[in-house]
Structure P
Amino acid sequence: MWLMKPPFVNRKLNIAFWNYDRTSRLADGTVKIDGVDATFHSARIVPEIFEAMIRQQAYDCSELGMTYFLRTFDAEGKSPFLALPVFPVRSFRHGAIYINKASGIEQPQDLAGKRIGELALYGHDAGVTPKGILSDDYGVKPERCRWIIGRIDFPMKPVDFVPHPVPEGVEVDWAGQDVDLGDMLETGEIDALISADAPKCVLLKSPNVGRLFENYVEMERDYYRRTRIFPIMHAIVVKRELADDYPEIVKAIYRGFCEAKDQTARQYVEGMTFNNMNLMLPWLSALIAEDCDLLGEDWWPYGVAANRMAIDAILRYHYEQGLTKRRFAIEDIFASCMLDT
């Protein structure tokens with residue numbers, strides 16, 4: 001005879017994520033998670049949260065970059081964690097490809113044969129999607145380029161807490177701790193750069209650098225119209241035993257993240273009545289209206305059903321780029337109690 005796990009009231013959980021508007025109402029206590037006594041954690045930079053979760057399993061529930069999460073799966077296809085379809089970071093990434101203007105790169109196909117920098121990892125979250133788009137839309141596959149991995153603009157420890165798979169036939173070098181990829185881009189030591197973070201030389205409008213797609217906003221909006229994909233960068237994960245043993249707690253965590261996000265979205269939409277005058281961002285209300293017209297009223301959706309194409313795309317990209325040994329399915333990576341969301 002088996003016994004059901006007893007229900008818990010105000011179960012103590014440690015939950016970690018960075019400082020986002022869509023999670024702020026959880027962190028400040030405005031939104032409560034039913035049946036959970038939560039302690040919320042953050043860090044100086046978001047990779048520090050990833051490292052604590054992966055090295056020490058420091059939290060019961062944590063934000064993880066998708067590429068970090070997928071690298072925790074072993075040869076048998078199991079990870080200590082399972083995902084919730086909560087995506088605190090998602091971003092269109094045509095604008096994440098920077099070029100040196102003297103490199104001869106005028107169109108995506110010109111990247112072939114070039115030396116390209118990438119932030120932090122070969123296949124960091126903001127690198128996987130641009131590489132997938134370059135391959136799908138322009139026939140530029142990663143093996144046709146030469147890669148150098150490093151930091152940009154501020155000190156960053158090597159990411160040594162996850163595996164570093166590099167597929168056969170792809171040339172990847174690792175820059176030293178003192179090397180700044182942004183400086184290399186500006187001086188022409190590298191031809192291009194793919195990065196989640198905008199390098200200082202771009203922000204300061206150096207005449208030597210620019211973006212591959214200078215009209216990247218237009219390109220990204222067109223990409224969504226064609227594919228219906230709003231790319232996913234990070235997800236919320238829980239320890240596998242929590243998902244297996246206490247699905248009702250996991251469902252409550254999911255509902256809490258949804259409510260926090262929805263309240264923030266409502267604040268922006270309702271603020272349009274007063275032109276969002278509490279925020280010093282000109283034309284913000286017009287941008288909100290434009291985003292709703294294109295992306296729908298729930299322009300930052302959670303749940304499996306609303307994100308199936310985006311999830312499938314990121315899993316396909318990881319497999320095609322040699323970052324996972326097999327192409328994972330949605331059922332492999334999400335808690336089973338989340339599959340009907």
Structure Q
Amino acid sequence: MLRRSLIKAAAFAAFVGALGPNAAEAADKVNVQLDWVVRGNHAMFFVGKEKGFFAKNDIDVAEIRKGSGSPDAMRFVGNGTAEFGFGDLPTLAVARSQNVPVVALAAVNQQSPLGIISLAKTVKLTKPSDLKGLTIGIHPAGSTYIFFRGFLAANGLSEKDMTLNSVSPPYESYLLLGRVQTVAGYLDAEVPELEAKAGGPGSLSIMLGADHGWKAYGSGLFTSEEMIKDKPDVVRRFVKAYREAFDYVAAHPEEAAEITAKTVPGYAEKKDVLLAQLKADIASTFNSPATKEHGLGWMTKAQWDETLKTLLDQGVLKSALPADEVFTDKFLAAK
């Protein structure tokens with residue numbers, strides 16, 4: 001009997017050893033907090049689960065939660081409600097200045113995809129001064145308002161030059177219904193949604209912030225100071241899996257849109273919009289000289305310094321914030 005038990009124990013040990021050093025341990029379970037409802041640039045999380053990138057790195061993504069704005073996403077990650085989050089990185093810098101303990105891990109948008117949007121048949125936007133006298137739909141909190149304040153300051157405008165109407169998401173409905181003449185929104189989010197309802201490509205007039213003084217990162221991946229301090233290996237493996245999924249999404253946008261549409265409840269008919277959102281990012285924001293050298297998601301201190309200077313110069317930040325406080329590249333550099 002003893003000999004049989006020893007043989008069974010040895011056989012089990014050999015089986016576990018063949019599976020690898022982490023096979024006897026459960027994968028680390030984490031939750032992800034999104035900034036808003038699911039969009040194309042969230043596809044990495046769903047593709048990472050579907051294609052096994054997270055599982056291969058011993059990460060179990062239990063929930064991917066839709067959000068109510070970047071500031072809330074940062075608070076939820078900062079207080080430990082979720083381990084990882086996705087949101088607007090300039091907003092993360094503002095959150096850091098307000099003592100929310102979150103740190104950027106990867107920049108998905110190498111330049112901000114935020115801009116001012118109108119219906120082309122109603123208003124043509126060619127330069128910032130075209131906003132004078134218009135009715136602007138703006139949410140009084142969150143990433144779009146942070147962008148809007150900075151955009152106005154960068155171009156010598158003030159809120160007194162126009163009429164502001166406070167709007168609640170979804171912002172685009174106010175534009176379609178004619179309640180406002182312009183809204184602030186994302187090239188890779190609201191624009192494809194609006195085009196699908198307003199008549200297709202060419203139906204909108206878009207003035208990108210990046211073309212008019214808003215020099216900043218867009219959205220990206222982040223975590224809490226506590227995760228970096230207490231569970232650095234989980235953060236390392238999560239970032240590794242995320243970047244593998246990011247590469248796959250960029251190379252296979254149609255499949256990524258299909259996986260996301262299939263996975264997210266209520267999104268079965270939204271594959272085309274998700275694909276348009278991804279294509280907008282692939283064409284305009286995913287790549288930079290830094291990503292060509294180091295891979296997608298890469299961040300540099302120089303670009304963060306420029307982002308923070310933009311926020312400070314335009315009055316979005318009240319005082320200077322060191323780049324080292326808002327981002328880390330050690331997990332991007334880890335092999």
Structure R
Amino acid sequence: MVQSHSIRHLISLQDISDERLAAVLERSLRLKEIGEPTSLAGRSAGMLFFRRSLRTRTSFEAAVNQLGGHSINLNASSDFWELEARTGTIMDGPAPEHIKDAAAVLSRYLDVLAIRPAVEGRAWQTDRRDEGIWAWAQHAGVPVINMESALWHPLQALADLLTLRETLGELKKKRLAICWTHSPTTTSAAVVHSLLLAALRHDMDVRIAHPRGYDLDSIVLDQAAETAGSRGCELEIGYDREAAAEGAHVVYARSWQSLSDYGNPTLSASHRARTREWQITEDLMARGAEAHLMHAMPVRRNLEVSDEVLDGPRSLMYLQAENRLHSQKALLLEILGR
């Protein structure tokens with residue numbers, strides 16, 4: 001959904017061409033150094049959260065405000081009501097308003113809409129369609145930005161790319177290890193899906209390690225394999241985190257939901273209980289090539305990653321979080337055409 005002069009919507013990072021993505025990253029670096037305090041003067045950005053957020057909400061609101069714009073933050077649980085997304089339905093259920101109408105009205109107030117849509121959590125084949133965010137994009141008269149759907153988290157991937165560029169310089173043939181970590185709560189694979197494709201687009205070699213039963217979305221993996229093949233990158237997926245970390249320049253720690261027991265919390269909890277050894281430790285990091293640690297946060301200390309690694313000199317966790325601000329500033333300027 002990329003137009004010739006501006007990005008219409010950003011549902012996934014694939015909505016940006018390689019050329020425009022490179023321009024956004026370069027602009028992020030410039031903004032980090034000098035800033036553009038009045039670039040969005042007179043512009044308003046609306047944020048709609050149907051799920052909780054800490055870094056995404058704060059960094060996006062700060063980005064708009066620091067560029068001289070105005071941000072309006074709405075939480076579905078307290079500021080408005082449930083919305084209907086289905087087309088042609090008789091609205092005799094709990095939702096008193098359709099996304100079509102809400103999007104049309106908000107588009108008359110705002111210059112851009114950033115949305116974290118709801119996820120039902122019952123069936124992956126339903127949730128992976130991201131119908132909520134696509135409904136907003138279909139009906140809005142202004143650009144829509146995805147702030148993490150079931151399938152994608154483009155804002156996190158953008159900040160991750162900026163962090164990788166700052167830390168490693170040229171990314172071609174650098175090795176990225178994406179290692180699953182144990183957590184007592186379920187987490188979306190959206191971060192990993194977006195990171196995987198973004199890294200391969202930048203010619204990185206990627207290894208993924210996870211316990212059995214925690215495969216990523218099959219269609220995303222097909223896209224990844226196609227991208228790796230066309231760009232001459234290595235893509236390896238296995239069950240051995242030590243092998244994945246061997247020679248890696250970056251170890252990216254992340255827990256994600258098993259799709260095999262998606263929508264079944266009892267089975268999911270039982271499955272996760274057998275994976276406590278999947279932790280990032282100093283011993284694992286030592287297998288890399290002076291490897292850096294990345295984590296999108298929130299992080300469960302000494303469960304997902306040890307304190308020694310998180311607080312060590314090669315941890316990029318806080319830099320990643322900071323870069324959400326700078327990369328989102330660049331994205332906003334690119335989308336709004338200034």
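For which of P, Q, R does Kirkwood radius over Cα pairs in Å, for residues 49-120 alone, calculated from the coordinates, equal 14.2? Walk me through the numbers on the way to the answer.
Details: P: 15.5; Q: 14.2; R: 13.8.
Source structure: Q.
Given a computed value of 18, 13, 11 for semi-axes √(5λ) of the Cα gyration tensor in Å, for residues 89-144 alone, which structure among P, Q, R does it belong to? Before the final figure, lay out each step's value.
On the way: P: 18, 13, 11; Q: 30, 14, 9; R: 21, 16, 8.
Going through each structure in turn, the value belongs to P.
If Cα extents along the principal axes in Å is computed to be 90, 45, 35, which of P, Q, R is the source? The partial results should precede the final answer.
Working: P: 68, 54, 37; Q: 90, 45, 35; R: 54, 49, 38.
Only one of P, Q, R returns 90, 45, 35 for Cα extents along the principal axes in Å, namely Q.
Computed from the coordinates by the stated procedures, all read-outs in this text should not be read as laboratory data. This is a predicted model, so every value here is computed, not measured.
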